[in-house]
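Peer 1: Input: structures, listed below.
Taken together, the values in this text are just the output of simple stated rules run on the coordinates, not laboratory data. For clarity, every value in this text was computed on a predicted model and none was experimentally measured. Cβ atoms are built from the backbone, for glycine too; each structure is taken alone.
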Structure P
Amino acid sequence: MDAEEAIKGIMVHRKAIHAGKQWSDPLGLSETMLKLATYNAYLADNIAGLHHDATESHQSAYKSARELENTQGDAEMLAKYESLDKRTSHERVKYVYESTKNLISVLQTRLKAIQNAMQQEGGI
């Protein structure tokens with residue numbers, strides 16, 4: 001699965017938590033967590049490749065600029081500009097991955113709190 005598909009899946013399930021009012025629904029949260037984790041795993045599959053593409057783009061642009069006899073500083077600036085789209089793609093995927101990982105952790109904590117509350121109420 002490519003990164004954009006995985007991100008779309010993550011966004012659908014993030015919205016489901018809020019729109020579906022799953023805050024106190026242990027089964028709903030658990031199911032959503034499983035889906036988020038699955039999409040996040042697919043997203044992780046893309047991070048290294050995107051980093052490679054961004055690095056390669058930067059190096060290629062830098063080399064081209066130096067061959068045109070630009071100064072080292074100018075070549076670096078041009079390379080950063082030329083590789084901006086690829087770096088942005090990489091960073092976006094990386095940040096969505098990290099935020100989803102954090103969300104899953106928070107959901108685990110929430111599920112544990114719901115479970116504890118149910119035990120105290122005699123529901124489990």
Structure Q
Amino acid sequence: MKTRNDCIEDAQARLFKLLNTLAQQNKVAREAKHLITLELDLSETMSDEWYELAETEKDPERAALYFKIAQAVLVRNGYRDGLPFCPLCGKLGNPEHNGAPLIDGKVCEACNQRKVIPARIRAAQKEETC
């Protein structure tokens with residue numbers, strides 16, 4: 001089961017990996033260098049700032065990287081802001097399905113289909129053989 005802090009740490013690790021990739025490139029825009037510094041020092045950039053860089057960047061590879069960073073910042077900030085998430089996979093959203101027998105809580109559609117329902121079937125089969 002994932003906690004909110006686990007999700008924040010995972011998102012932060014993905015973000016730092018992307019920032020490291022960007023920092024190693026040549027000809028990074030001054031605005032990007034400023035955002036990298038803000039992010040590394042304070043972890044307080046907003047996804048809109050990175051999306052704007054992606055839209056104005058002429059190099060398609062760098063624009064794609066800015067876009068990935070924007071997405072990572074958006075997810076990290078969503079966890080920090082207290083948005084609901086699935087405790088099995090960590091996906092942001094509004095979990096609607098009963099997670100029993102795996103957890104006492106709500107899970108997303110994907111975890112319900114891939115994890116919870118098979119666990120229920122296994123539990124039912126186990127009861128039949130006893």
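Peer 1: Determine which structure produced the value -31000 for helix-only ellipticity at 222 nm (-39500 (n - 2.57) for each DSSP H run of 4 or more, over all residues; to 500), calculated from the coordinates; the candidates are P, Q. All intermediate terms of the calculation are to be shown ahead of the outcome.
Peer 2: Numbers: P: -31000; Q: -19500.
The correct label is P.
Peer 1: Using the calculated result 9.6 for mean projected area of the Cα convex hull in nm², pick out the matching structure from P, Q.
Peer 2: Details: P: 9.1; Q: 9.6.
That value comes from structure Q.
Peer 1: Any idea which of P, Q comes out highest on mean count of other Cβ atoms within 10 Å over residues 35-42?
Peer 2: Working: P: 17.6; Q: 14.8.
Across P, Q, mean count of other Cβ atoms within 10 Å over residues 35-42 peaks for P.
Peer 1: Same structure, new question: When distance in nm of label points 7 Å out along Cα→Cβ at positions 19 and 99 is computed for each of P, Q, which one produces 1.7? Intermediate values should be presented prior to the final figure.
Peer 2: Working: P: 1.7; Q: 2.9.
Structure of origin is P.
Peer 1: Have a look at P, Q and say which one yields 3.4 for distance in nm of label points 7 Å out along Cα→Cβ at positions 27 and 43, as calculated. Write down the numbers at each step before the final one.
Peer 2: On the way: P: 2.7; Q: 3.4.
Only structure Q yields this read-out.
Peer 1: Can you spot which of P, Q the value 0.95 was calculated from, given it is FRET efficiency 1/(1 + (r/R0)^6) of positions 83 and 107 (r between Cβ atoms, R0 = 25 Å, to 0.05)? Write out the running numbers ahead of the final one.
Peer 2: Working: P: 0.10; Q: 0.95.
The structure behind it is Q.
Peer 1: A follow-up question, please. So if we calculate FRET efficiency 1/(1 + (r/R0)^6) of positions 3 and 115 (r between Cβ atoms, R0 = 30 Å, to 0.05) for every structure here (P, Q), which label has the highest result?
Peer 2: Across P, Q, FRET efficiency 1/(1 + (r/R0)^6) of positions 3 and 115 (r between Cβ atoms, R0 = 30 Å, to 0.05) peaks for Q.
Peer 1: Taking 21 as the value of relative contact order in percent (Cα under 8 Å, 6 or more apart) derived from one of the structures shown (P, Q), identify that structure.
Peer 2: Working: P: 29; Q: 21.
Among P, Q, the structure yielding 21 for relative contact order in percent (Cα under 8 Å, 6 or more apart) is Q.
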